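Structures follow.
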Structure P
Amino acid sequence: MKHPEGSLFERFIRGRIRLTAKGGSLYRFINGMRESSIVCRRQQCKGDTFTCTIRWHDRKRAEALAEMHHVTLTQKETPSLPEFLHRYRMRWGIPLGILLGAGLLLYTSNVIMVIEVQGNEAVTDTEILTVLETCNVERGAFVGAVDFYRSELALRSSFDEFAWVGIRHTGNRIVVEVMETAPKPEMLAERNPCHIIASKTAQITSVSIHCGQLMKLVGEAVKEGEVLVSGIQADEYGHMTFRHAMGEITGVYEEEQTFFCAARQQERTRTGNVTEQRRLDLFSLKIPLSHEVPSYTDYNLKTEITPLTLFGADLPIRLERDLFMEYAVTERMLTQEEMRTDLQEQQKRYEENFLSDCKIIQLNTKYTEKETAMVLTVSYVLEGEIGIQKELLLKESRKPYVSGRYKEEQSLS
């Protein structure tokens with residue numbers, strides 16, 4: 001294939017050299033160039049000086065002919081690829097850099113660098129990525145080894161919120177697309193036939209019935225599991241009607257709670273010693289920047305990740321910093337006053353969390369000192385809601401509820 005003299009291929013790919021020959025057997029040198037099939041362009045002969053342009057790869061033969069015929073040869077090279085490679089042939093950093101760049105490009109094109117999750121609201125990205133890690137879908141994994149079908153099945157089986165899952169990849173980027181199911185409406189059990197039974201042994205103080213037949217009056221004592229409001233009504237002809245009993249019933253009942261505080265307490269405190277480890281996450285390749293190894297037996301680990309950004313976009317290059325904070329466990333003996341204070345705080349938290357809806361009528365406290373601990377026993381007299389709904393037809397046997405079965409079910413469960 002012929003290439004014009006002034007073409008880009010001829011000038012920069014093949015390369016050209018401008019020769020100037022003087023002295024010696026000049027015409028024998030010119031004839032030798034023709035006999036050696038050296039293509040000479042832009043020839044000019046003036047006196048004892050001959051100039052021409054030859055291809056870069058013919059320069060060795062032209063130099064040999066000039067030496068044979070005692071001709072002084074001057075070369076002027078034009079910028080070209082062969083001339084550039086010849087000039088820097090001894091600089092091994094350039095080909096090494098090209099090889100490393102090609103290897104890095106090949107590596108980054110075949111491993112997962114970014115995992116993007118789209119379409120999720122009820123399930124967080126962290127939960128999805130945790131499931132994908134069990135399928136070897138994580139940063140640094142080989143893209144060709146990823147089983148996309150198995151990963152999709154794992155996500156669908158792990159979360160009931162997903163109606164559809166699709167995973168695809170574009171280069172080194174994995175995109176997880178999910179479609180969540182519409183939230184189910186809350187099912188209200190306001191029409192299921194039920195009784196209102198006593199959840200505690202108490203004395204009824206007030207009743208407010210909206211639906212159902214009241215079985216116990218104010219002032220009566222009831223046992224745990226007794227029916228307070230019946231959802232079964234019968235008319236004068238003996239026809240049974242099943243209703244959803246509704247109402248509020250309060251009563252006075254007793255309750256006892258025990259709190260415990262050990263005399264010997266272990267406290268975990270920071271010593272102030274911190275060891276820092278840094279590493280560079282370069283395209284999922286972990287490169288350590290420090291070599292300090294913590295020798296702590298008890299420590300907390302805090303990891304800080306700082307991604308590098310370019311024009312607001314995160315690059316697959318991150319700086320990771322691990323802080324190992326040493327802790328020590330010390331033991332100390334509590335005094336009687338400190339144990340009493342601890343027990344009182346436990347009692348206060350219990351009342352705030354579990355008795356906020358009740359009225360405390362009376363309470364009695366008893367402190368018991370032992371060799372290794374102190375025990376606080378609190379006896380409460382409370383007034384609060386004692387009625388709970390119990391379905392009239394049990395789901396297991398579909399039999400009507402009868403009084404006394406509540407305790408049996410509690411003991412079996």
Structure Q
Amino acid sequence: MVGGTRLAGEVAVGGAKNSALKLMAAALLATGESEISNVPRITDILIMAEVLRRLGCEVAFDAGTVRVRSPEKPGTEADYDLVRRLRASICVLGPLLARRGYVRVAHPGGDAIGSRGLDMHVAGLERMGAEVSGEHGFVIANAPKGLHGATIWLEFPSVGATENLLMAAVLAEGVTEIDNAAREPEIVDICRMLTGMGAKIDGVGTSRLSVEGVPALQPVRHRTIGDRIVAGTWAYGAAMTRGEVSVRGVEPAFLEIALEKLVTAGAEVTSDPNGFSVRMQRRPTSVDVSTLPFPGFATDLLPMAVGLASLSEGTSFITENIFDGRFMFINEMVRLGADIRVDGHHAAVRGRERLSSAPVRATDIRAGAGLVIAGLCADGVTEVGNVHHIDRGYPDFVADLCGLGASVERTSVPDDLEFRF
């Protein structure tokens with residue numbers, strides 16, 4: 001991409017990747033065809049579709065809608081060759097255990113942003129009556145007599161553990177209480193889909209979920225919420241390039257803290273029920289950021305916060321509290337001329353008027369997008385490698401950038417971007 005571009009215009013945000021993947025897994029809970037609309041056309045959706053196919057489901061994709069037809073007895077094993085590419089595929093553990101009483105799922109892969117164990121998933125399922133063990137790189141869960149209600153307290157409001165335990169609990173006998181549950185909008189979205197399928201869930205949107213198990217669920221039609229992380233990327237892109245961007249298709253409340261940080265940095269932010277606009281007319285002012293579970297500042301937006309800090313007046317202090325490997329991309333930002341010092345999970349970022357172009361590589365989905373936006377603020381031409389990471393979270397990323405006035409070109413497209421729906 002060529003630096004010196006001011007992003008300006010309107011961009012539409014599609015469905016949330018981190019919601020759509022789990023909604024597809026939730027379709028395993030009911031025999032028949034569930035329809036999920038507003039699904040982003042990204043690599044991770046392709047992988048999840050193949051995971052479901054190998055479990056015996058029929059999966060079709062058309063115009064942003066995924067149809068998943070789940071058999072009466074779905075398969076019980078998720079293979080390593082797919083699960084290693086997508087950590088979200090671990091979310092088939094809960095629904096399959098609830099439906100079949102047995103499941104064997106490979107340990108997940110996904111982004112290399114730090115250790116993310118399954119301890120809370122396992123501990124919660126064991127409290128619900130499952131026997132869980134590990135063997136040859138697989139998690140094996142067995143509940144021949146079915147799952148039962150339990151009181152579960154999560155040591156940390158883990159999104160993945162909350163999702164798995166929630167989807168297991170909807171078919172368990174009795175009432176399951178999940179305390180210190182994650183409250184992310186994507187959790188609320190799953191609860192709404194499950195409720196539409198006939199589940200009984202109280203406390204949606206709070207840190208305490210109460211789930212009364214039911215004998216069976218029915219297929220449903222459900223629309224995925226807008227992707228707050230993609231929306232946040234465009235918001236920070238507007239501020240970093242001193243542009244003016246209108247973002248449509250997402251609830252501003254999903255990004256309240258992130259947008260407040262932009263206001264503190266000097267941006268003008270206006271919102272309405274279907275989106276928001278960000279306008280920055282001067283160099284940003286330094287802002288300190290600490291990532292936290294929702295409603296705090298999202299860890300997935302940390303690369304954008306670092307990018308903004310790299311261009312701001314003064315020094316910003318950035319703290320990552322969720323993933324221990326999130327700072328892996330910092331060396332790439334330094335190659336672009338950013339002045340950053342890292343100490344554990346803290347980073348001190350001294351802002352500069354402008355960055356300088358260099359060849360860099362994406363280390364994960366969000367770091368890749370952040371590096372591209374940073375490249376737009378650098379002198380000369382910046383090349384970003386390993387952009388297959390970006391494909392996993394951003395549909396039509398280059399087209400959207402060009403639509404906002406950026407000079408960006410993609411030199412190659414991997415074969416596995418061809419969707420087989």
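Coordinate-derived values only; no laboratory data. Just so it is clear, the structure is predicted and the values come from calculations on it, not from any experiment. Cβ atoms are built from the backbone, for glycine too; each structure is taken alone.
Remarks
- Ranking P, Q by FRET efficiency 1/(1 + (r/R0)^6) of positions 20 and 316 (r between Cβ atoms, R0 = 41 Å, to 0.05), the structure that comes out highest: Q
- Computed 10.5 for mean count of other Cβ atoms within 10 Å over residues 92-99 - originating structure among P, Q: P
- Structures P, Q, by relative contact order in percent (Cα under 8 Å, 6 or more apart): label with the highest value: Q
- For P(r) over Cα pairs in 10 Å bins from 0, in percent computed as 4, 11, 10, 10, 13, 14, 11, 6, 4, 4, 5, 5, 3, 1, 0, the structure of P, Q it came from: P
- Value 12.9, calculated as Kirkwood radius over Cα pairs in Å, for residues 132-195 alone, assigned to which of P, Q: Q
- With respect to distance in nm of label points 7 Å out along Cα→Cβ at positions 108 and 388, the largest value across structures P, Q is given by P.
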